[in-house]
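Just below sit the structures, each encoded as structure tokens.
Every number in this text was worked out from the coordinates using simple rules, so none of it is lab data. All values derive from a computational prediction rather than experimental measurement. Cβ atoms are built from the backbone, for glycine too; each structure is taken alone.
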Structure 1
Amino acid sequence: MSEDLDDLGGAMFNNQVPAAFSNVGFLSLKPLSSWVTDMNERIQFIQKWVENGSPPAFWLSGFFFP
């Protein structure tokens with residue numbers, strides 16, 4: 001097992017966002033379980049935008065780290 005894989009497993013076990021995820025994902029101080037939920041909400045927001053056109057109001061924190 002590599003050190004990166006061990007770090008990833010340890011972070012997931014401790015409900016922390018692994019460094020490998022935070023390097024390519026959005027910044028957040030939330031624990032891993034909340035981070036995944038938030039990421040899914042962001043993906044759904046963008047998917048609805050793509051399918052239905054621009055919404056009348058925007059979820060600004062969905063674009064940026066508040």
Structure 2
Amino acid sequence: MIWNVQGAGSTSFLNTLKELIRKFDPKIVVIVETKISGRQAQEVCNKIGFEGQYRVKAQGFKGGIWTF
């Protein structure tokens with residue numbers, strides 16, 4: 001599953017993503033244009049619940065790729 005989310009810090013994003021994961025049980029999830037990085041990104045990634053992850057940091061308020 002690949003999602004161009006354009007801002008992954010919102011509660012609605014997290015709730016929607018968790019519902020999609022529950023419903024479709026994807027083996028790989030890629031989130032692009034997250035627009036957040038650092039500690040905030042790590043907190044969101046931990047809430048998503050996948051064990052393995054790889055992140056490319058956002059540059060300012062653009063970019064960011066998370067792979068689970």
*Which of 1, 2 yields 37 for relative contact order in percent (Cα under 8 Å, 6 or more apart), as computed?*
2
_Parent structure of the calculated result -17000, given that helix-only ellipticity at 222 nm (-39500 (n - 2.57) for each DSSP H run of 4 or more, over all residues; to 500) is the read-out and 1, 2 the choices_ = 1
*Given that mean count of other Cβ atoms within 10 Å over residues 28-35, derived from a single structure, equals 17.5, which label among 1, 2 identifies that structure?*
2
*Given a value of 14.6, 49 for Rg and Dmax of the Cα atoms in Å, point me to the structure among 1, 2 it was derived from.*
1
